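Each structure below is given as structure tokens.
Nothing in this text is a laboratory measurement; each read-out follows from the coordinates by a stated rule. The structure presented is a predicted model; accordingly, all values stated were derived computationally and were not measured. Cβ atoms are built from the backbone, for glycine too; each structure is taken alone.
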Structure P
């Protein structure tokens, strides 16, 4: 069920779900997982049922609404049976679903934080269809890593949203929805941004563990 990267004795485990259209072993998720694993995290990736069905050819249906995936995310947390500090999150839709269960899991003492990679604040080219309602009252400490030119929410757009003060941002210059920059424009590479991501998550989780 899970795909693991990083040491088994890591201080913090990160549970990550995939985006709407790509599996847990997509290039972008794999690159992020490896970068976090190299920074000392234990990363556990999992797939929702509809995506797992695509692997067998049993289904080619589009992804269900994010709300319908909540039970599957909660089941993944339960199956992981993590005893140490656990951060939940994911890529795009996976992070969105995690954000919907975060406060419940925090109150139950099951997690300590939320990590979203490329949060889908709105559908591409539809900035009026915001997916931020529950983020205004979020209580779970959260870090959102977002490319400044992400078509699901640019830095300029997100700066106008009303969001909970517990949400922190890591803005990656010229990054797209996969956090990838255009090197000739930004001067950065995808590896540069992944290294920045790993460093930021390390600093952020250290603060979560110490309560600072």
Structure Q
């Protein structure tokens, strides 16, 4: 049975994540709400996976992830956050995260990602490296054709952290049209959330990192 530490500053969400993971067969060794408690818990319990929020008291999740990787390299970190902008995705992977999810993803996606991270952190590290390598290579014409020019434009706005309302205003289209574009992007990239779309866009070279 794989062990998991849940780190989030919202007690209701922590409780929900604990129940979800335990139902899926994981042992949740602890659930904590701040960075300091997270560091203490990971050193004490040495879990297989940490499910990590980014924005919380007692140290931001990216810095805590960096410390986890130094102090407990056998533990994989799966980031679960509300942020889907390109810069945060990059920072998380540079800090050593094995995977990156946003809080609009399905519970089944959290379970499957944690299971994959627990099964082989080396695979997660390799995946993270591939995301980072995407920043230094040019986007190929075949990848550009994966999305229409407007879809690629919408994805770039999403990577910058823009809301649907802002994208609609910037592109002079309705929010419903933005949602339709996002549905097409998700379908073409095989993802289910904004964060996944940005992360895969970076990996494929559809979103550039400066």
For 26 (percent of Cα pairs over 29 Å apart, calculated) the corresponding structure among P, Q: Q
Taking mean count of other Cβ atoms within 10 Å over residues 10-17 for each of P, Q, which is largest? P
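So if we calculate Rg/Rh (Cα atoms, Kirkwood Rh), for residues 2-81 alone for every structure here (P, Q), which label has the highest result?
Details: P: 0.99; Q: 0.92.
With respect to Rg/Rh (Cα atoms, Kirkwood Rh), for residues 2-81 alone, the highest-scoring structure among P, Q is P.
Determine which structure produced the value 13.4 for mean count of other Cβ atoms within 10 Å over residues 154-161, calculated from the coordinates; the candidates are P, Q.
Numbers: P: 13.4; Q: 20.8.
Going label by label, the one that fits is P.
Given a computed value of 26.8 for mean count of other Cβ atoms within 10 Å over residues 90-97, which structure among P, Q does it belong to? Could you put the intermediate results ahead of the total?
On the way: P: 26.8; Q: 22.6.
Value 26.8 for mean count of other Cβ atoms within 10 Å over residues 90-97 corresponds to P out of P, Q.
From which structure (P, Q) was helix-only ellipticity at 222 nm (-39500 (n - 2.57) for each DSSP H run of 4 or more, over all residues; to 500) calculated, if the value obtained is -10500?
Only structure P yields this read-out.
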